[in-house]
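J.: Take a look at the structures below.
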Structure I
């Protein structure tokens, strides 16, 4: 979360100052920045795309019960973490 905040604010405040204020190392920030997305992050992005698509196709009418069923029909686990494909 701290690294994301640094990434968002780096255009306005130097990275070294943000790191010092937030109590993290610059090397830690740059390691985080260069690290590829984890499997969980990639799965979450795929699921988010499905949620946004289903919500748009429903003209914004799907609530959580229908969205859960939609995701299950698309092969997502009921907890929304894993995907079968």
Structure II
């Protein structure tokens, strides 16, 4: 399988996973139709048998970079060398 078909199949599987998470989304349905059309231009014999990839859940620790900033603040405020713990 060439890289283009692989990437399109992966994108289709990811989008299919998004549709399973939010079945009422018309935008995701439209994306699937367009992706299928593009895949069929590259591979007319494509059967559409793709296992959906479940989207990863967002990490709810706070804003991006907040955890690393807290670690750097601890290192800046240290008066002596720190252990790993």
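J.: Kindly point out which one of I, II the value 10.4, 29 was derived from, the read-out being Rg and Dmax of the Cα atoms in Å, for residues 12-51 alone. Show your work: numbers first, answer last.
T.: Working: I: 14.3, 38; II: 10.4, 29.
Going through each structure in turn, the value belongs to II.
J.: To which of I, II does the computed value 18 (relative contact order in percent (Cα under 8 Å, 6 or more apart)) belong? Walk me through the intermediate numbers first.
T.: Numbers: I: 18; II: 33.
Going label by label, the one that fits is I.
J.: Follow-up question, since we're still on this one. A value of 2.4 was derived for distance in nm of label points 7 Å out along Cα→Cβ at positions 4 and 68; which structure in I, II was it taken from?
T.: Attributed to the structure labelled I.
J.: Once mean projected area of the Cα convex hull in nm² is calculated for all of I, II, which comes out largest?
T.: Of structures I, II, the maximum of mean projected area of the Cα convex hull in nm² occurs in II.
J.: Among the shown structures I, II, from which was the value 0.30 of FRET efficiency 1/(1 + (r/R0)^6) of positions 28 and 60 (r between Cβ atoms, R0 = 35 Å, to 0.05) calculated? Don't skip to the end; give the middle numbers.
T.: Values: I: 0.30; II: 0.95.
Structure I accounts for this read-out.
Only the coordinates and a few stated rules stand behind these numbers; no lab work does. Everything numeric in this text was worked out from a predicted model, so none of it was measured. Cβ atoms are built from the backbone, for glycine too; each structure is taken alone.
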